[in-house]
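Pasting the structures here.
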Structure 1
Amino acid sequence: MFQRTSVVNNINVKTGIFSSILEIGDSHLIQGFSRALAVQREAEIYFGDEGKFEQYSTFLEPIPQLSINENIIMNKQNLNPFIKINNMDILAISTSSIVHIGNTCHVSLENRTKHFRQLLPSEEQS
């Protein structure tokens with residue numbers, strides 16, 4: 001893997017959550033993984049047995065890995081051995097995402113979120 005020196009004068013990240021990555025410098029492998037059940041309810045009720053990922057096909061289905069069957073010929077010339085960042089402001093890094101300043105060989109990021117909206121019966125239906 002080609003190596004360059006990453007030079008960062010200033011980086012400001014307000015929020016980094018849920019399997020997010022801030023990487024400065026070279027890395028061989030980056031893996032991010034996040035699972036979430038997002039429930040929106042009109043009434044604050046918790047039944048005690050909620051939150052089993054294996055109950056939902058969203059978390060069980062395999063993600064297809066597409067293979068590249070093409071011959072790729074690439075020539076690159078990095079005349080400057082430095083990756084230079086003067087100033088970077090980031091509001092948020094979230095849910096298996098990455099901000100990377102540098103070189104990486106392999107990156108694998110996965111986020112699976114199942115959203116629920118549970119509303120009370122409307123008065124018209126009663």
Structure 2
Amino acid sequence: MRALLDTHAFLWWIADSPSLSKRAREVVADPANEIYLSSVSVWEIAIKARAGRLNFFSGDLAHFIVQQVSQNQFHSLPVTLSHSAKIHTLSQDHRDPFDQMLAAQSLLENMPILSVDPKLHSFGVEVIW
């Protein structure tokens with residue numbers, strides 16, 4: 001299975017947080033699965049870290065993220081023109097731009113999202129939690 005991490009799922013995984021559901025933990029831990037971290041999640045983390053809302057790392061954020069992706073054998077998912085254009089077709093019920101892009105990527109890449117956010121269902125994506 002290929003699956004896309006929501007930003008909080010990535011953060012909870014690397015922190016070994018009990019907030020990560022048992023099912024999500026199983027999916028990420030299964031070596032048969034390909035787990036993806038979107039560049040939009042890194043953007044969200046950078047914005048929140050700059051605002052002082054995240055302080056789970058010290059030093060260079062880019063280095064930390066690359067190290068975590070490598071260490072956890074995740075794959076990176078860049079934002080493409082098609083992903084960006086897909087936003088136009090999505091429901092406007094959920095206005096968070098990060099979640100909109102993750103939903104667009106999930107739909108176009110045919111990957112479920114590992115997320116606790118029930119609002120993602122409004123985009124028609126498969127959510128695993």
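The numbers here are math on the coordinates, done by the rules we state, and not lab data. All values derive from a computational prediction rather than experimental measurement. Cβ atoms are built from the backbone, for glycine too; each structure is taken alone.
A few points about this structure:
- Comparison of 1, 2 - label where distance in nm of label points 7 Å out along Cα→Cβ at positions 77 and 109 is highest: 1
- Ranked by distance in nm of label points 7 Å out along Cα→Cβ at positions 69 and 101, structures 1, 2 are topped by 1, which has the highest value.
- Winner on distance in nm of label points 7 Å out along Cα→Cβ at positions 21 and 53 once structures 1, 2 are ranked, highest first: 2
- Which of 1, 2 leads on distance in nm of label points 7 Å out along Cα→Cβ at positions 37 and 61, largest value: 1
- With Cα extents along the principal axes in Å derived as 72, 40, 27, matching label from 1, 2: 1
- Origin of the derived value 8.2 (mean count of other Cβ atoms within 10 Å over residues 45-52; candidates 1, 2): 1
- Identity of the structure behind -13000 (criterion: helix-only ellipticity at 222 nm (-39500 (n - 2.57) for each DSSP H run of 4 or more, over all residues; to 500), calculated), options 1, 2: 2
- Looking at relative contact order in percent (Cα under 8 Å, 6 or more apart) for structures 1, 2, the greatest value goes to 1.
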